[in-house]
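Any read-out appearing in this document is the output of simple, stated calculations on the displayed coordinates, not a laboratory observation. All values derive from a computational prediction rather than experimental measurement. Cβ atoms are built from the backbone, for glycine too; each structure is taken alone.
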Structure P
Amino acid sequence: MAEGLSPSARRVAARLRELGFAAEVRELPETTRTAAEAARAVGCAVGQIAKSLVFRAGGSDRPILVIASGANRVDEGRLGALTGGPIGKADAAFVREQTGFAIGGVPPVGHRTPLDTFIDADLLGYDEVWAAAGTPFAVFRLAGRDLPALTGGRVVRIT
């Protein structure tokens, strides 16, 4: 499964195995950095892309992970209410420091530090979703309903 993958994608594949998920990590020739690019690359609807977005809790600098449908925009006010205070989008350095991955390739699992995780309820309506696997060219497929068990995240409305 992990042969021929980049080190970051291999790390995600190993974490998926550790968690008991038999998802195949694939590295593609096309970029999957954005939800639209990922959907084109794997041949699915944009809504089926499980994009991992890192936010920064105001005051505490606590990292917050939102796994959102590629078709949705996160309501930062709603997210702030869920986390107990103001939040903002994290910059590239913070994302890499907290997750160990670059923006555009952040997976839903395998992060350097534990992240409070929220899952867009819309993703659970898809039999098949695609998530980043450590690089802007790596993805894996899973059932939307498996996201809570995979990540330990809380399912919420984020729009």
Structure Q
Amino acid sequence: MTEKSSGVRRVQEALERSGFSLKVVELPTSAHTALEAANAVGCQLGQIVKSLVFRGSSSDTPYLVLVSGPNRADLDLLEKLLGEPVQMAEAKFVREVTGFGIGGVAPIGLSQSILTVIDRDLLEFDYIWAAAGTPRSVFRLSPDELQELTAGQVAGIS
């Protein structure tokens, strides 16, 4: 099995274990960016979950920050919430801690447990779309399901 399909399979298996009936959708076009994903699934940009990985500057701890499509994570707000300076993680670190490459980082099915923060703006929607292991795979879920699947802390971070 290729790396690409094994990542998608890992996400689908995690979804099945969750007890929710959520399904990974493989897209015919790239969803590497939030705008590409919104266009591919036909939703508002705000309904796209951007999975950003940050690295604690002093602890080296990975943090998964799930941000609404048009938003940018505010470093000052994140650092206050997390209790340490953070920086965007480099691609190698992202793959090591999540098992996914940038552009396909899913909020579940990760290589290890990662403290997760969820952008409060995602809760404005009935449903949202998240990456599912590759830049061409996504899944649809509710904000409540995202919270339950990730045990993420909802905060104003943008």
Structure R
Amino acid sequence: MKRYLRTEIGILEISADGNTITSIKGTEECGEDDSSPILIQAENEIKEYLSGERTSFSVAAKAAGTAFQKSVWEALRKIPYGETRSYSDIAILSGHPNAVRAVANAVGANPIPIIIPCHRVIHRDGSLGGFSMYGGRETKMKLLGIEGISLPE
């Protein structure tokens, strides 16, 4: 099940498996929209977030990955709206303080960006870092800007 959402950060393809969002990714083209309630809820919540009206998500979302990745993604969910954390912070929060590089890879592999807020992770020195979602660093800057966070490019 998929739904396509045109936004200021590009076209988002939202996928679900039953009653759970499983991925959000950027795409160049829209396909046929599924009208399942979970996808419509996700679309509405993402629109509200992008317009600055929502600070957290209630839609059910579950990312498939290794136990290590899931621990990292769970740590990402704990970053408050309007705040950032470093990759080192996420390594500690996820219980892997000596695995910063592996944590960074797991952050980049997050299949549900925006809802699982990997855009809130930056380098310890305050620099932006990368972003694997469509649009890369520019998209990350826009998402942080929505939350009132400005960083040097």
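A few notes on this one:
- Distance in nm of label points 7 Å out along Cα→Cβ at positions 23 and 55 - structure with the largest value, from P, Q, R: Q
- Read-out distance in nm of label points 7 Å out along Cα→Cβ at positions 71 and 119, computed value 2.8, structure in P, Q, R: R
- Parent structure of the calculated result 0.8, given that distance in nm of label points 7 Å out along Cα→Cβ at positions 7 and 143 is the read-out and P, Q, R the choices: R
- Distance in nm of label points 7 Å out along Cα→Cβ at positions 87 and 103 - highest-scoring structure of P, Q, R: Q
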